[in-house]
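In structure tokens below, several structures.
Just so it is clear, none of the values below were taken in a lab; they were calculated from the coordinates. Keep in mind that this is a model prediction, so the values were computed, not measured. Cβ atoms are built from the backbone, for glycine too; each structure is taken alone.
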Structure 1
Amino acid sequence: MRVSNLFTVVAVALPVFVTAVAISDTTSRSLSAFGKRDTVSTTLTDIENLVTCAACEALLIVLKVLAHTGNDPFVAVITDICIALGVEDADVCTGAIGLEGPILAHDLREMVIGTRTSELFCLTIFGLCPWPAIEAYAVSMSSKPATTRPAPSGQSPLQVVHISDIHVDLSYEEGASYDCTKNICCRPYTAADAPGNNSYPAGEFGEHTCDSPVTLEESLYAAVESLVPDRSFTIFTGDVVEGAVWLVTDTEVTNDLNDAYTRMKSLGQSYAVVGNHDTSPVNSFPPAAVDTTISSQWAYDTMSTEWSSWIGATAASEADSNFGSYSVLTAEGLRMISVNTNFWYKQNFWLYEETMERDPSSQLAWLASELEAAETAGERVWLMGHMPMGSSDAFHDQSQYFDQIIQRFDATISAIFFGHTHQDEFQLSYSTPAAPSAATANMVSYIAPALTPTSGNPTFRVYSVDPVTFAILDYTVYYANLSSPTYQTSPVWEKLYSVKEAYGSLLSPPITDAAAELTPAFWHNLTVLFENDDAVYQDWYARRGRDYSNATCIGDCKTASICGLRAAQSQYNCGVVTPGVNFKRDEADVASAHSDCEGSAIGLGGRRRRGACAAACGVAG
């Protein structure tokens, strides 16, 4: 998902309210005071002055009063402020705040101001509090046996396809304007945007300012069939639904999921995960312990039904009752574990309870038990999720708890697979995460680039896999070039690069043997090469952005980028909490860029915000 979240709009709007009202005022006086602000410029000055954690928590006290008047008054006030300030089109303000405002109001009613919860809330929305120290917590697991990763078998490899973040827009219209005021274009939002009425008509197969049309989705599946006919299976790491999240409803998301998974069945055997977009409102995944009438169970029902032909009735039933997470043994003898990482996502605002849970919906406990069973059975495991656990979007605490599990079962897990960032990336786990080295690197998270054109050229990956150890021996990225003169008539999917061809001969000693594993040490040594050879790094950075932009990353950008590759625990990813509201985030901070590109709904004004997100993600605006 892309763009700053709904609560950025709230962050812009709510200081209008707080500066108008003394904290001791009654609710009625607070509401009547709303219209007493001076000008927008004065309000924006007030926003600029909100640069401390204490100021944010004072703001939350007032917002708590407003939330206690009820969801409808809360939503009405914030919507009116959003519209008055012009931070988004009126329909976007109304739709997004109407969907997500009740979750925020719920948080404020439950929250005790001055606690760890309110600090994290201010950090996420306003960037006004630092990350608190991680709370000590030990995931319950048996002692680690003296086992190691198996050596490559040398047998003929399997081919496995990895697709992610397809973001298919069923309302995409060829000829609609690709230059609009919304987060995604290529829809007839107004008469001026409609086909035949604009100067920027969208092509048949998609535009950089728009999510994927069905034609592009079908082109992807045809390319997979043509280029990888002998694949063993496909993995999909989530996010079906498009980015016009101010318009989504349960019905639309259900239709999107049914439509996409029906088409995806043309790929044959596949395994999928729950993306943060794949519910309504976006990012809405209430844990089991939360007291609310709002539920995402309908989304789990839909996905588990669609997945049943791939994973069987037993695993589908588990996915339905276990918040989208399931475990299943493949025909090849690989244990596939799909986990809903949205319970560790800081923009899932259901998590901000009075006392935040260490293990929402017991997903960590479930994962540890599944891995223990696999270890006992002598099975190899692939672990799949949507959000990478080293991302700035991941809570530091849950990221560290998750890594406890990875460290315990590093000899059982062959590799981990994520999406969410839309970029072609990887992350490394270490037994010594504070002091990473080749000797202590012990797990790789493979983060796949996206199909959606909003963040680069449409792409997919193909892994070469050891059929016994299920280790990754190489991968190749294929792409369709948006800049090709024939793209809009017939996209050509071609090889962008393979890891071993691009980097294997550059390392010392070289790693070019087709049967050799891309070990965690290989990937760490590659990051060292990036540090020492800037030309190699810049080539990688272009590939990271799906070969769409000629942007470079130097200085602090490069340092933060490499730091992020070595940080499967999010506390070590060099992400910087910048004082001020989210739209002031440093766009050169690569480690934090995913938060800009993966927020929940809306940001600052249409095209300007879309360009900022593109810059943060290292692609053209």
Structure 2
Amino acid sequence: MSALPTTPTPGENAHATATALAFDRGTPWGPGLERLVRWTEYLSAAVLAADVAVVFISVIYRYFLHDPVDWAEEIASALMIVLVFFGAATVLARSQHVGIELFRSLLPRRWQPAMIHAGHWIIAGVSASLFFSSCLLLVDSYGQTTASGLPGWINVYPLMTGSLFMTLFAVANALNGAARVVLGSLAGCAVIALALVAWNTFVPAHPTEPGLLLAAGFFGGLLLGIPICFVLTFSALLFFLAEPSLPILVYSQQVMAGANHFVLLAIPFFVLAGLLMESNGMSSRLIELLLRVFGRVRGGLGLIAITATAFFSGVSGSKLADIAAVGGVIMPAVRQSGEDPDEIAALLASSAVMAETIPPCVNMIIMGFVANISIAGLFLAGIVPAVVLAVSLCVMAVIFGRRIDPDQAFSVRRPLVPLLGGALVALIMIGMIGKGVTSGVATSTEVSAFAVVYALVAGWIAFRELTPRGVGRLFVRAASMAGSILFIVAAASSVSFALTLEQIPALVSSVMISFGSHYGASGFMLLSVLVMIAFGAILEGAPALIIFGPLLTPIAQQMGINPLHFGTVAVVAMGLGLFAPPVGLGLFATCAITGTRVERVARPMLKYLAVLAVVLILLVLVPGFSLWLPSRFGM
């Protein structure tokens, strides 16, 4: 699995930027592409900063000056398109998009170099096709205007430029290898493509079905270990090429539509706030305080891992960012105190499943967006289930843990009064976010912009640990991570469009309704949980929710299931699959962060997964866990 660009490995400096470039710098084009990557990263970081400023200023004008800025939302959304496609391009240049290598590793070792390069050539072909489609879309957009009167091409240029950069970086990656493998893999891809074109040309009576190519592209991409976002765009591209009724410009139009939503800006903002909290000293102070309080309790380190993950989930919104923040601080303490790092890593991954529904979780935002469910309602609905999951994990941590000496955990101890002050600053930030997203006073995007500004100010005034250079690096990291996450959302939008044309939603609906009519609403919920666990492991969280959230939520409503209850259970089930061995991408990322091995972490993790599964079934059967708090707020 390829790690996200913002998840540092053990010992990596918290302020470090992305990893080394994937292509060879010694080639004639290497230095030029390296400069292009660097400046694209800087531009993405600047766009993220501008987006924060636009949203924050619009909040000030709306709530304090009572003079709403009408154009702010559209400008912020346009800037987000730049962030998505430029950020995705820089992540591709460093080969840090999330993908599954398990299926490819099962094949003979001698095949794997060719398969890796075939994947690079496919990514290059997808990127070039997206660029070509966006050029056609650009021509079509001239003469059109947006809702506020801006020219229609304002959103197309970033897509076109970003896809061009992706094409350049993908080709550079593909050329980085032995000539025999590079040319052989290119020839293999070309032969397969020409064979398909020849079949459809000379046997027009029996053309290859678009739906069949969609499925072949998806499963073939997974087999090759292609990153998830490009698996989705590749399968959608094959569908659009095979469907004669669709002009190719619709391809880029659908990809762009998936990224052009103001509510999704909360994702990069909360991720940035979490990174700032990690780097300005908030997280380390809070964890040290927790260690002093719980360290001598039986299972104290496990309790700290659970509590800290819960706290940081209320800031970053991203589970991998939470694990990076907690694991980067707690794992050195684990090793110094003589605890088993595999046990704590297993508990940390399980805690990430627990924290999936703690606001402002990225996947809750995505689920609310794609399934048309109130995001504020989902935030409220997820709190009690998260508490139940946390309590169950705490019981297991106490049973299987032991007492430690907190004095051994840190080589340098901060004075108690400054430590309490630093932890209080962090708790104020967490409380502010929680109050903002649950009260309905502001949107999650507006609250996240406030969180970024608060973290910047706190890091400068309270701790003096943020420098201008350090802040710039954090914005680069956040922009890269945002591009990686949101490009998956954009790619899944094109697949969702293709599935709709193939009437897959109607087919799934009829099957699931038939199942529900025989086994009731609870049977439907349990089957949905199994689907989300399976595809959460295979697809990663966001694509699983984007594809199945809009399919299953209307069926759940038809069967009398509250959408807040269904959405909460679906997100927890997806998280369980995401972190479950042997396939779960989240578990691989956790092991990379904590410096442990998956095969050694999987065994101690089984007991925690069993408890989480039992609690998940309880959440399915007792809707009150999800609906009690929203009902108190009139939702």
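I have 21.9, 69 for Rg and Dmax of the Cα atoms in Å, for residues 125-268 alone, calculated from one of the structures 1, 2. Which structure is it? List each step's numbers first, then the result.
Numbers: 1: 21.9, 69; 2: 17.2, 54.
The correct label is 1.
Work out distance in nm of label points 7 Å out along Cα→Cβ at positions 509 and 533 for each of structures 1, 2, then name the structure with the largest result. Please list the in-between numbers first.
Working: 1: 1.8; 2: 2.8.
Once distance in nm of label points 7 Å out along Cα→Cβ at positions 509 and 533 is tallied for 1, 2, the winner is 2.
One of 1, 2 was used to calculate helix-only ellipticity at 222 nm (-39500 (n - 2.57) for each DSSP H run of 4 or more, over all residues; to 500), giving -25500; which?
Details: 1: -12000; 2: -25500.
Label of the source structure: 2.
One of 1, 2 was used to compute distance in nm of label points 7 Å out along Cα→Cβ at positions 213 and 293, and the result was 4.2. Which label is that?
On the way: 1: 4.2; 2: 5.9.
Label of the originating structure: 1.
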